[in-house]
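**Student:** Given below, in the form of structure tokens, are the structures.
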Structure 1
């Protein structure tokens, strides 16, 4: 029987038969002892770790070196005070769009300690995409590291200008000067912590608020499943505007009391150098990263790590095999999404089966919808609904279960395999791309009559965005012109990797494009 572990509870009923996720628990820990949200909220968990071991290094970047737990507590308290003195209050949204640095980590944690809702925005977004988030989320302030992006935010803010600051949050200190005590770490479990934007069935990015409950429960689940301990050190080359880097890499490390080596971007040599220099034990990446590592003559150095995890897109079985054979690592593939954080993982101690995403993580229930085999999920990791979109929320839940949009099946050992998507979402390089958004942009080009965009399996990107342009005379320059045109309107991962011109798009009797025929 499944654990009693829905939106409001994540302590299993010890009288029930052990759930599937019991297979993820470390030896000696029973299902009855699992309490994923006992810390109360994210920041209480982190602060307790720092106070228990104040001199241990926690975060490293090239500019500032190592920062200890006590230094991190003091710096985040000071920045929280500055944000408070600037007029921000619990529940206000803080847009954050910057490269991964210790300053950014401090600003993120400070915002959560103050009770703010962090709105991460991809640094590759163009003005149109940034403006949509600003108009939808109504942030009170923004942390950015790029002058052009700051200008876009101000332009989108309308009559009420947004306070735009850099990651160092260079503002006057507070609130001691105004004679009041700063209240920190008081957010309730069901208070929102981050508001992440994700593509949906309408083609317009929707806000998905994730609560402290959602994020804490999911971080604690992977800490248990992956045997994460304070002696671990993660090389984090993932961006902090994406749930993989933020909710798993950063939040998971802080919950485990582990340390983090921040990298400004991903490169094979940089990963190997950082792993060796800092004696790292963990690396989390997307399949695109592992494809690049597999091409490196230094792949064998991956064997020094305790654990490598892949997510955000399907990991090809042949890539899994190549890394295992030449890199000495059997990658743990897992499955999560913006609305649910982490759902499923191959086991740390058991078989890691290529082509599957494994077993439900602690606290998570999952099943397949009758008739469609759509994967349905519930648990403390699952959000409660989309930001200001009640209709989209209603369509996404059935009897308390969240519809993932992914179609799957179970193998003979109960491992989940994802076989497709009910919708047309493309995952390229670990990022969600909705074809309609790309199509709408390409249609504004004067050389395009109609267009259809699909995802095609790709050994590097997982899925490559491919555009099919309909009609007219074949123009050898159109593909290059479209890519240049899209550069000002779409983030790089949304731009087509290939452009094909065809006489006519395949359509049904009602004129709807039959995209399945484009795959043939």
Structure 2
């Protein structure tokens, strides 16, 4: 018995002496002693359970440890599992084959068929069906380089990350396991049930499900909306997004461009900031503003910070500005049970909205409202007012609170003014209560007409005639064929019809209950010939579209 015990001790001693050179890097479960010069954090420990352990000396400087069956290794907080493994003491490396599994301090789990590991540098090179997961997302790739010190994985031969229903693919990728961030490069594609994103570079966090854009990016959602951006983020879990770098959004008939766009798909609310441009290809309108809020679900929009609306017309576009512009659907403004709506002024028909609810895609089912300091410019007509309502169904501008309209040398005021357009040209003016028209002939020389109601008619976009009805009064200067003044007509009647030539008033016709006086020019000073409440507001008139914000 003593001889057997002695033989076993001699065998173990010989085995330990033959493998002493490797103890500085690898410790077996038989002996846990660490060499004095070794860095304990770099030691690789062979855990119990290995079915086969063999030591093989290659030369004086190289010895191998060959392990097979249920292999388990440990370095610091990292664990390695495989079917077989070879540890090289000279190169301070080991290679593992078959069912390779790396658990990096519970930060990430990596699976592959082969692993080459640099012990001192703590670098792992994995290939053969590599799969990495952090508990939230899973990365698959043919080859992976993983740094156990920094928890960074790198692939350069194509990879795919699956996070719930979101799938990301790219040619190259950098996986930051500690942060759960993946930096995708080259031919990046993100597929999600709600979005498809195509770009050259993208950052994605598997925990928050947030994609960050750091290069030119194209996004297309399930509704067909297309977004082009250079920077920003989109949170797939919450639907919140922010796009910068002058993004462009193409949403059906709308094209939106701004310095920054903030969007929340859960509420349908979006905000565009900085030099906003919104083009509506159906309505043929353009909105310019410093800031625009949109309710995408209800198709509503609010523009602020010097907003400007451009309504495209044939050779004479209309420009509208105010402190605030608002746009929405007519069918949301009026009750669907009404076959038509009556305006508060004289019972005038505003719009027939019958069946509008059944056809929300109707391009005329829309209106604009402008609030405070409304200014309108076109080559043929200009206007100002406190507020405005414009309906695409009847193409009418409704001006409220001290409105003023100018056409060539004529100025028209009243309590409320409607400007009707037809075939994209001015067609008719309707002026309600305290109607007053002034036509300037020369400095301080004005033809004037006032009445309860006025209706102006346009021909080829130019003011052609005006009818004033109800307590009508007129002062107009009579001229001969050479345009010399011969007298001043001051009259009252029930109805006055005014006809215009190319530039100025051409003819005045007084109808029904006419009374008045024709004054010789010598008896009256033109400066004194003024009807009650006369006012000339030329200094408030926008002369060009560039004057709209003056």
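Just so it is clear, none of the values below were taken in a lab; they were calculated from the coordinates. No experiment lies behind these values; they were computed from the predicted model shown. Cβ atoms are built from the backbone, for glycine too; each structure is taken alone.
**Student:** Where does the value 3, 14, 16, 13, 10, 9, 8, 7, 6, 5, 4, 3, 1, 1, 0, 0 come from, among 1, 2, when P(r) over Cα pairs in 10 Å bins from 0, in percent is the thing being computed?
**Tutor:** Here the read-out was taken from 2.
**Student:** 1.02 is what came out when Rg/Rh (Cα atoms, Kirkwood Rh), for residues 140-259 alone was calculated for one structure; which of 1, 2 is it?
**Tutor:** Working: 1: 1.02; 2: 1.00.
Label of the originating structure: 1.
**Student:** Can you rank 1, 2 by Cα Rg over 2.2 N^0.38 Å, for residues 92-187 alone and just name the one with the largest value?
**Tutor:** Once Cα Rg over 2.2 N^0.38 Å, for residues 92-187 alone is tallied for 1, 2, the winner is 1.
**Student:** A follow-up question, please. Can you spot which of 1, 2 the value -1000 was calculated from, given it is helix-only ellipticity at 222 nm (-39500 (n - 2.57) for each DSSP H run of 4 or more, over all residues; to 500)? Working shown, then result.
**Tutor:** Values: 1: -8000; 2: -1000.
Source structure for this number: 2.
**Student:** Can you say which of 1, 2 returns 13 when relative contact order in percent (Cα under 8 Å, 6 or more apart) is computed? The partial results should precede the final answer.
**Tutor:** Details: 1: 13; 2: 4.
This value belongs to structure 1.
**Student:** Moving to a separate point now. For distance in nm of label points 7 Å out along Cα→Cβ at positions 44 and 220, find whichever of 1, 2 sits highest and give me its label. Intermediate values should be presented prior to the final figure.
**Tutor:** Details: 1: 1.0; 2: 4.9.
If we compare distance in nm of label points 7 Å out along Cα→Cβ at positions 44 and 220 over 1, 2, the biggest value is for 2.
**Student:** Looking at structures 1, 2, which one was distance in nm of label points 7 Å out along Cα→Cβ at positions 68 and 364 calculated from, given that it came out as 3.7?
**Tutor:** The read-out comes from structure 1.
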